[in-house]
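Several structures are given next for inspection.
Read-outs: derived from the displayed coordinates by stated rules, not from any lab. The structure displayed is predicted, hence computed values, not measured ones. Cβ atoms are built from the backbone, for glycine too; each structure is taken alone.
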Structure P
Amino acid sequence: MTHALWLWAATATAAATDAERSRRLDDNRACMACHPDQSLQWLASPHAGAFVDGPFLSALAREPRGFCRGCHAPEQAPEVTSATAAAGVGVACVSCHVMPDVDPTAVTVAGVTRHPDLTPVDCDGCHEFAFPDGSARLEPLLMQRTVVEHAGSTMPAAACSSCHARADADGRHDHRMAVAGDAAMLQRALDVRVERTEQGLRIELRTLAAAHAVPTGDLFRRIEVGAVALDVVEPRAPALRWLSRRFDTRAQTNAIAVIAEVADDRVAADGSARVIELRVPAASRRAVAWWVEHQRVAFPRGSEPAAQLDGRMPMAGGVLPSP
């Protein structure tokens, strides 16, 4: 696709020599000196920590690909495998605000000079791209597809920054880049409605303040929907369902086996309902606790009950009293 890995390609071009890479790091320090408030926000962001994030480093150790480093350490040359100062800045100020080979012609209200083509679609360089085995595929498959989801969402005109880097009264954007680790953002993302059924609970999920599918982005994310009857004599295991994209290895018509998407039961970006029916024994006579939780798994096998969790964050929940 046109913008796939745009940021990686652009930065690799700009950082063609050690001297140029060093200059970009100097420029980044200058950004921080002139914009201390934004710099402190950025330092606490997942952008700044992109290359030192624990789950990412674990995944990189299993698959040490330049493909991964291109987005998590865009200021480092992609062929360099060791951690350097350039990798340590993660996605830096210059990664987004200093584009190569472009004549800046516009100035934002915050004083940051940007070229007129810096629009939400430019985020897709690292938030929408195909699996890296494209040469073996008869048809490409997007590994992340947040931008496509955004285009088909209930808010296609909304800028990514309107949710993830909100502006204050003076027009200065918050550079902490609120994402899946932000509890308040997650709790705004979905409209959740719960009712009893003869067999348990019916839970209806729709996107509310999310302009993409939920969860979106990397394949290590899933939503857990669960319920359990309370006040029972014999404790029972909760009823659980996981929402994610799911994959398997399939042979193409040319007999070459590739990763194929076999299911996607996430909450869709277009506002349509994802209805979950949970069978909860004793629910018709007892109080029932229910929850919706955002989870990050160690391996992209989001529908497996025994998946190892790297993180979890509540999105919604409550207790239906006994009838």
Structure Q
Amino acid sequence: MTMRNFALMFLGLAMAVSLVTRASADANLRMIVAFDERFPGWQLWAEAFRDNVKAASGGGIKVTLNGPAVVSPFQQFAPVSQGAFDLSINIPPYYMGTTAVSNTFYAMDPDMDKLRKTGVWDFIDNDFGKHNQKLIAGYFSAPGCFHIMLKSPLKAGQKPFDGMKIRANRTYTPVIEPLGGSIVTLPAGEIYSALEKGVVDGAAWTVAGTTDLKLHEVAKHMLRPTFGWCGAVMTMNLDAYKKLDAKDREIIVAEARKLEKTGIVAYNKLTEEEDKELRGLGIKEARLSDDVFAKVMQNYRKNMWEVSASFKGSQKAVNDLRALARSKGLAD
């Protein structure tokens, strides 16, 4: 079964269980998404949310999806704050130049219910509020969804990425830099050609979606073990959120948060299937030694906090959030 067909089957099941409640007033909302249909989150989060909200509101709430072809994923944050778009699904590292507080999601266990109960969610939501956005939902996978596709095998020793240029975002910093590599930031649409032309030596990406980008055609080695949890957050322009009546807000939040669980179950399955597919295509493992991998993972969360705090504009907020998370047993 292809990733697209699997995602569509999931959408059908998700819509079947949605409760239909007529929205109190028609609402036409525009959503900007950091990735396109080649990334499974497009189907499992964006399309599912659009369809489920329409069903739950009896057709009263309509969401139009726009992808990175409309606005670069690295430049989508401001248009949402300014109201050019009502809703957003984006990846926190993409707007670390504006705020890094939500990047700390990657430093804690991705249990959204626990984060809400402990006040961590509200802390991050308040930070979004300073940028005229409302945090609606968080979509994070089980551990082990990231990997790195490489053009050549790993080098021997404690720095197997020594001298390598790896396409990545800041989420991957705790893995790439300790192993000797350097990060090159590129949008998804440029990864294939960068690998093909030798601009980069490897590309960090989610396991699920690797074949959709055809990375296996230009990089024949995949880093193992896999690591980290994939994630994105849904936010809404705060003014647009406040303009909706209570019933419409309830529908949007409820349908978005249902996908925190159902969408992630499907996403985790896609990761498993993609790994098998890559092996079937002859992609070879580039396996880190047990001791090297253990050292990297031992400091992974600590380094993720430090990466988030490295943005001076958010340094105090990140440190305050870390203190809160520590007090709740969610951080070291």
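Observations on the model:
- With semi-axes √(5λ) of the Cα gyration tensor in Å, for residues 141-220 alone derived as 27, 17, 12, matching label from P, Q: P
- Winner on relative contact order in percent (Cα under 8 Å, 6 or more apart) once structures P, Q are ranked, highest first: Q
- Label whose coordinates, when Rg/Rh (Cα atoms, Kirkwood Rh), for residues 237-308 alone is calculated, return 1.21 (choices P, Q): Q
- Calculating mean projected area of the Cα convex hull in nm² for structures P, Q picks out P as the one with the greatest value.
- Among candidates P, Q, the computation of distance in nm of label points 7 Å out along Cα→Cβ at positions 53 and 301 that gave 2.2 used structure P.
- With helix-only ellipticity at 222 nm (-39500 (n - 2.57) for each DSSP H run of 4 or more, over all residues; to 500) derived as -6500, matching label from P, Q: P
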